[in-house]
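Q: Several structures are given next for inspection.
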Structure I
Amino acid sequence: MSRRIYLMPGMGASPAIFKGLRFPDEYRPVYMEWLMPEADEELAAYTLRLIRRYAIEENALLLGMSFGGVIIHEIAKQIGAGKLIFVSTVKTHEEFPPWYAWGRRLRIWRWLPYKLITNPARTARLFPKGKIRKRLMLWEQYMAIRDKQYFTWAMQSILNWQSPMPRWPYLHIHGSRDHIFPMRYLKGEIFPIPGAGHLAVMTHPKKVSKLIAAHLTENA
């Protein structure tokens, strides 16, 4: 009998970002999609809606990338978790780089250039040819939500998020060149992917899959 593994993508992204990942035969991936937040919705209420939408039960196996990592941690707080798999994300607010505190104090979600954030292809044209432009064009392919209300809610939610280290078993996979959540601020055991950036699930899916498969097999 196969076991479900619930996957939550990064901020505004389609679960198609996980299309390159492969799991052991006994695991069946369930790809979760972002819901539109309700007015002034708390993160706990939002995650409860996801739990109900996907019928996530206690001791679930949850994988989250970037903001999706925050979401699976919040889901675990409500129902418990069999295991959490964090990819290119943080496990606690204490892993945020120092500049996130400034973002919270300045309430940057109120004045961010959302026209650029929600249109990576347009933003890419502001940069010379190179890795930044290439990463923005890659993100353009997988952006599922472009609504300003969603991104305002998401930025406010993540900058105000506070949570201790997870009390459930976890695996943390992280690119060594992740500039969104730099590795030097992370705590606990980390499985690095040398040379990978924040989009490791897309740029290095085989390496991510290998680490996940090895961990699931060893801790079955």
Structure II
Amino acid sequence: MTEIPEYQRMGANPDATDKGMYGYIREYQRIACILGPAARVCELGVWRGGSLPLWRGLFPEGIIAGVDIDPHAKWLDGTARIVCGQDDPDLPRLLGEHAPAWDLIVDDASHVGHLTRASFGLLWPLVAPGGFYVIEDWWIGSPLWPSTGFWDGTAVGSQAVRDRYDPEMLRVVQDLVLLLDKPFCGWGAQGPLRDSEAESVFFRYGMAIVRKTVIS
């Protein structure tokens, strides 16, 4: 297994963000080992600011940007503050003011299906070759969510939880598989190994991770 550098282990504080509770941090450590310390990282959904120290710890030499529609969200000093809706057509331009392309974009914003889909459409073109786009918490669209989910202190299976149920979230991440689609050329046909923009799509509990094809 790839050794995780000390600075990346120190940056992964599970107490600062619920990413630790859901087991996401290990995946981000693996991504950090691939991208290196100077990666350009954007997270949609700043809220209380708990994830921004994680990105700074994992990518100490990189550009860290946080996007939130709420101007009262808590940005970490030294990170780019972008007040904007996740589906705002102006968002790519605002991110472009800080970097022309991004190595890691994380959608931890509304967890609403149509907004999540809109964000991907806007921001996938900004992911650099070899970079990653991650959609978190897709389990809010799972059939099990209304009876087993909980949210920010709400009771398991409560009405508040049922009100957040959005099956479109599940459809959004399922549709990511189609990024790998390419014409079938026959058994044994020779041709380019990669002719789609996505090199891989990886799913685990609560995370959908898409890697953009590396240009050789």
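Values in this text are rule-based calculations from the coordinates and carry no lab data. Being a predicted model, the structure only gives us computed values, none of them experimental. Cβ atoms are built from the backbone, for glycine too; each structure is taken alone.
Q: Can you say which of I, II returns 16.6, 51 when Rg and Dmax of the Cα atoms in Å is computed?
A: Going label by label, the one that fits is I.
Q: Comparing relative contact order in percent (Cα under 8 Å, 6 or more apart) across structures I, II, which is largest?
A: Structure I gives the largest value of relative contact order in percent (Cα under 8 Å, 6 or more apart) among I, II.
Q: Can you tell which of I, II yields 1.8 when distance in nm of label points 7 Å out along Cα→Cβ at positions 144 and 176 is derived from it?
A: Working: I: 3.2; II: 1.8.
The value was obtained from structure II.
Q: Still on this model: For which of the structures I, II does the calculation of helix-only ellipticity at 222 nm (-39500 (n - 2.57) for each DSSP H run of 4 or more, over all residues; to 500) return -7000?
A: Label of the source structure: II.
Q: Thinking of I, II, which structure, once log10 I(q)/I(0) by the Debye sum over Cα atoms at q = 0.15, 0.19, 0.23, 0.26 Å⁻¹, for residues 88-167 alone is computed, gives back -0.68, -0.98, -1.14, -1.17?
A: Of the options listed, only I reproduces it.
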